[in-house]
Structure P
Amino acid sequence: MTQTHYPHSRLATEDEADKEDLFDYFYDEPGTTPGTLIIEEDATPSKIFLIDYNEATATSVKLTAPEECLAYLDTESVSWVDVSGLGSEDILKRLGGVFGLHPLVLEDVVNVPQRPKVEEYEDHLLILVQMVMPKPHKDGFWIEQVSFVLGEHYVLSVQEEGERDCFEPLRDRILSNKGIVRKAGADYLCYSLLDAVIDGFFPVLEDYGERIAALEDEVIVNASHKTLKEIYAVKRELLALRRYIWPLRNAINSLTKADSQLVSPNVRIYLRDCYDHTIQVLDILETYRELASGLMDVYLSAMSNKMNEIMKVLTVISTIFIPMTFMAGVYGMNFHYMPELSWPWGYYACWGMMIAIAASLCFFFWSRGWFQDSASVKDD
């Protein structure tokens, strides 16, 4: 049997939000063997990086084989094994053997995207989250799944692509021995990774705050069909963000209340701070969603006012020409003495005047931007 993986947008931008569905999930075909791994053809090849540290020393190496981790796992030091890319099925299965991972853990790690959650096993914890990173020029965000496996003396992190992440400040703190991370255990390292993921939502939301503020000005000053598309894109992307952060809040809450021996009481206090950060993210997110919904009402009001202005101008023009049209309709050409009748160029002058009037009106309407919205709708 096979598994079906509907396209899931890993790049959330204004244009991509219109072209791809942000809300499709991975699911198994009926009858699929549990633990089956599906590797996408364009998945990034897997690479393994390791940082092993204690209070006195820290070592950073790139590993060529999963079995090289065994030498570090047998020590009392803390080992952070960071795997970037899900394109190498053999490496991932061998990692599962080295760390003694349940087949369902590997399935959740590899078959992306998964709902953020926490799963407790006999000797390790699985934590699935969605990591977001802002794109340049405030053009949406990158999204990828990150999986954390917490053991007694290690943390295994698996990134979907690994081309970019929010863990570089943590790596610097470990290698330069800043803070208390090297004095603490693997559970504190796992907390630090989760905290970095959650803090990554704030720059993304800051970009959306600026976009919404710009849209408010645009809706008032120069609302157009393009503005409507931008509002819909922002609403859609904010809804996608909410889908990523809402279950993460529940997962961290369950982690703070779990009875696992892998998480010390001291680290649970820090995890409560993580939970508070997720609440802050959700509060900001809900505020922005309400503002985006309110922009739609403001847009409709602005377009209604704009239409009223257009109708007022057209009514004035029609009012001016209605009496003249009435006079021409009643009398027509029923005058004996009409100089234009004997003028050789009268016919061409009449056509010239009609074309000039029509061109002048078209230019006037164009200069007021009345043709712009209809053209945008046609192009779409």
Structure Q
Amino acid sequence: MAQIDAFFKLMHEQGASDLHLVSGQQPILRIRGELERVKYKAMENDGLKAMLYEIAPENKVKVFEETGDVDFAYEIPGLARYRANFFQQKYGVGAVFREIPSDILTCDQLGLPPVVKRLATLPRGLVLVTGPTGSGKSTTLAAIVHEANITRREHILTVEDPIEFVHKSDKAIVNHREVGIHTKSFTAALRGALREDPDIILVGEMRDLETISLAIEAASTGHLVFGTLHTSSAAKTVDRVIEVFPTNQQEQIRNTLSDGLRAVVAQTLFRRRDKKGRVAALEIMIASAAVRNLIREGKTFQIPSMLQTGKKYGMQTLDDAIMELLKKKIILADDAYTKANEKQLFLPFMKNPPSDFTEV
């Protein structure tokens, strides 16, 4: 057993999502969104480096020493998988580990709206799940892919850096590819994917022009493509995809995207007030004919009002989702206010409304 495994077991027992190990500091856990120090001595650089190198593949250690940061996955059988990031900082080495549960929660167990579960039944197109780091994007995507795995006799191909949730083939065939180990890059994997007879492709992160371009192309040629972006709303997601292209290509991309896009799910996580754990609030945009037209005409600023009028399609704004959680007393008013877009809607629920010095 590796020395660091004791911290992972503590992390699992405490229900922590992340473990921070940094030279010169005590270990820190993120529990229900907040950081809590572990009663343990401050980590010395040499001792921490030895502890980290014990679990890192040799090629990843080499990359880390050459570049100063590296990502990989580590697994403790019977406990969980962990997404690891090593980095160099002023006082020595540091590392952050995100726990990835061995058991994949279903859409129903996560309490996702029915329309999100139905995304697994789409024959083709592009579906984007977005949100800030740590907002549960991977968990939501894993639930959707799991639904496809148990219901469709098709080929599912995932490209990730590193591999997070591991799906065992059920009705579908599932193949996982990790960037840096099984393929050189997201771009190379996506180029190869088009020759590997996939029906469904999961792109772990759409981080650059070429990856986004190939994902849109795959969605336009009859594949169902799932991807993630670090954007906070449906409208900003559409803008982000278009703006990554050169100006002279953006009109063409608007047309291609309007035809290929099927849905955007933008989410954020909240601490629960009713019990331990966290809950997601989701903004959902379904690419109806009206939404496609807005994308084609470059009127993405009108998307929020379209979400409000598209409830019959399963659409909802982030603020409506937050309000529902607040009225059900699942989350606190202060948290709702902090993460809402139209903050004034949540002021009546607060005992001590904050004064924002930036609002002048």
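Read-outs throughout are calculated quantities, based only on the coordinates presented, and are distinct from any laboratory measurement. Note that this is a predicted model, so its numbers are computed, not measured. Cβ atoms are built from the backbone, for glycine too; each structure is taken alone.
Given 0.00 as the derived value for FRET efficiency 1/(1 + (r/R0)^6) of positions 150 and 326 (r between Cβ atoms, R0 = 30 Å, to 0.05), which of the supplied structures P, Q does it correspond to?
Answer for the origin of the read-out: P.
For which of the structures P, Q does the calculation of Rg and Dmax of the Cα atoms in Å, for residues 142-277 alone return 18.7, 59?
On the way: P: 18.7, 59; Q: 15.9, 52.
It traces back to P.
Hey, distance in nm of label points 7 Å out along Cα→Cβ at positions 38 and 350 derived from one of P, Q reads 3.6; which structure?
Attributed to the structure labelled Q.
With distance in nm of label points 7 Å out along Cα→Cβ at positions 86 and 302 derived from the coordinates and found to be 5.3, which of P, Q does the value describe?
The read-out was computed on structure Q.
Can you tell which of P, Q yields 3.3 when distance in nm of label points 7 Å out along Cα→Cβ at positions 94 and 174 is derived from it?
Q
To test your reading of the models, identify which of P, Q gives -10000 for helix-only ellipticity at 222 nm (-39500 (n - 2.57) for each DSSP H run of 4 or more, over all residues; to 500) when calculated.
Q
Of the structures labelled P, Q, one was used to calculate volume of the Cα convex hull per residue in Å³, giving 171. Name it. Let's see the in-between values first.
Values: P: 205; Q: 171.
Only one of P, Q returns 171 for volume of the Cα convex hull per residue in Å³, namely Q.
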